[in-house]
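Some structures are shown below for you to check.
Every number in this text was worked out from the coordinates using simple rules, so none of it is lab data. In this text the structure is predicted, and so the values were computed from the model without any measurement. Cβ atoms are built from the backbone, for glycine too; each structure is taken alone.
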Structure 1
Amino acid sequence: MSAGSLPRHDRIVSSSSGGGVSVVPVHIAMIMDGNGRWARARKLPVAAGHRQGAESVQQCVRTAIRQGVRYLTLYAFSSENWRRSAEEVGDLTSLLRFYLRHKINELHTQGVRLRIIGEPERFEGSLREELRRAESLTLHNTTLTLTLALSYGGRADIVQAARRLAEDAVAGKIAAESISEAMLDDALQTSDMPDPDLVIRTSGECRLSNFLLWQSAYAELVFMDVLWPDFGEVEFLEALSRFASRQRRFGGRPA
């Protein structure tokens, strides 16, 4: 059984942390939106918004650990972000490189495992090598699995999974009529972790923007007006509180 197909009742954990909520999701996915607007509102360069947003990531990781969240997936760089200016793409990749060099040991000490999904091969060679080193260093950590979606697109993830199954069918490894949701689940890049229970998006926008489309089928969605650089522990706990107040039915009727 893949992690993504864990029984629904095994994908919620209790938290006894001080100041926390009684029930927290096992897996939270976050669409970190609003860095540019935050910077423009302060008449700062967009790069300043990204730097402040990186501070919010660190706060988010610390809060997730305190609350007992097991998986945290961040939409750090979408496949569509390549359409932005070369300057902004350069700022984002430079910031990623800085944090890999200067913060990975802190994550390691916290027991965080770093994973990368998406198309990291689209980044230049030295950055790819730093990503590989960070994944290798933290491979056996178990407190929190932090997944960065880099050059990631949900549609592309589904397509590559379907292509793998089609190739197996053509090769006679599987029968086409036997292809199931579970098999496609296992072919996705996220096959070794449970589907997200909660998706949080900041900045007031109410859409998934091609993020974990298959995996979020039964996730609770929380849209928050706060811009990502202003997202902190208070906002994180508010999102958890909203999650805990909902009755999850997974297509069924309430008991």
Structure 2
Amino acid sequence: MNIMKQTALFAVSFALLASALHAAEPAIKTVGYDNVHIRVSDPEKAAEWYVKTLGATPSPPPAPGTGQVLFGNVVVTIVRTPQVQPSAGSVIDHIGLSYPDIEAKIKDFEANGAKVLSPPRDSPGIFKYAYIEDPWGVKIEIVDDSERRGFHHVHLRVRDPQATLAWYEENFGGERAKLRDRVDGLRYSGVWLLAASSGADTPAPSSDRAIQNIALRVDDVDAAMSALKARGVKSVVEPRSLGTLRYGFVEDPNGVRVELISRAPN
């Protein structure tokens, strides 16, 4: 009888554990971080500026009238807008790029038309950082993080940072970690997703601002979109194809647009 009770208890415990593990699984499996879209008045000129000034690598644009550059394997897609609106004040506050010797870099960036928002300074226990704005209103944090160079992070500005990170983890997975053991975030193939409090402010949705969206790569866009919609995630662009790309867009509860994208193998 004791053996039967122990067996039954084990079976119940195993079922509860399996249920908990299943509940903890994200809605979809992401392959890694893919891109940001920025909105500018002249995509070709902006692409040239990002290559010349920030050291990006040129990349063939995905469609006529657009531009595109790379920071490592992270894509910056540049689209045209007649009305440029800065990223500051929106839910996607800024992107982050990492370089050594940022004091010299900031001088170079300013000489090439960047607006310096704050000069280099130390963040004790983390790294040096500064803020610039490109000629089209994209706010960029320049950091000296020896652990990751190039495209470093995307920083959201939201009412509830912890709830936001939990939402992304529940829906898109990612590696929950602390940047330099201090700042909560999620990592997608090395790129940090960070979230800061907006305080009493209600930031504008990202769709019409200089940084339009973030993007995560998946193996199957259609299946991923279906899984997210089944969990109540808002769909804003249904899956479609552009050349060898397959993509769709959802929106988080704060108004951040998130692209899901798959790319044909090179």
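Just checking, which of 1, 2 has the largest value of Cα Rg over 2.2 N^0.38 Å? Please list the in-between numbers first.
Numbers: 1: 1.02; 2: 1.12.
Once Cα Rg over 2.2 N^0.38 Å is worked out for each structure, 2 has the highest.
Please compute distance in nm of label points 7 Å out along Cα→Cβ at positions 25 and 217 for structures 1, 2 and give me the label with the greatest value. Walk me through the numbers before you get to the answer.
On the way: 1: 1.7; 2: 2.3.
By distance in nm of label points 7 Å out along Cα→Cβ at positions 25 and 217, the leading structure of 1, 2 is 2.
So FRET efficiency 1/(1 + (r/R0)^6) of positions 129 and 193 (r between Cβ atoms, R0 = 25 Å, to 0.05), computed for just one structure, reads 0.90; which one of 1, 2 is that? Show your work: numbers first, answer last.
Values: 1: 0.55; 2: 0.90.
Derived from 2, not from the others.
Thinking of 1, 2, which structure, once relative contact order in percent (Cα under 8 Å, 6 or more apart) is computed, gives back 21? Walk me through the intermediate numbers first.
On the way: 1: 29; 2: 21.
Traced to structure 2.
Supply the structure label, taken from 1, 2, corresponding to Rg/Rh (Cα atoms, Kirkwood Rh), for residues 137-176 alone with the calculated value 1.03. Working shown, then result.
On the way: 1: 1.21; 2: 1.03.
Going through each structure in turn, the value belongs to 2.
Computing Cα extents along the principal axes in Å, for residues 81-120 alone gives 36, 20, 10 for which of 1, 2? Before the final figure, lay out each step's value.
Numbers: 1: 36, 20, 10; 2: 33, 20, 15.
Answer by label: 1.
A value of -8000 was derived for helix-only ellipticity at 222 nm (-39500 (n - 2.57) for each DSSP H run of 4 or more, over all residues; to 500); which structure in 1, 2 was it taken from? Don't jump to the answer; show the numbers that get you there.
Details: 1: -12500; 2: -8000.
Going label by label, the one that fits is 2.
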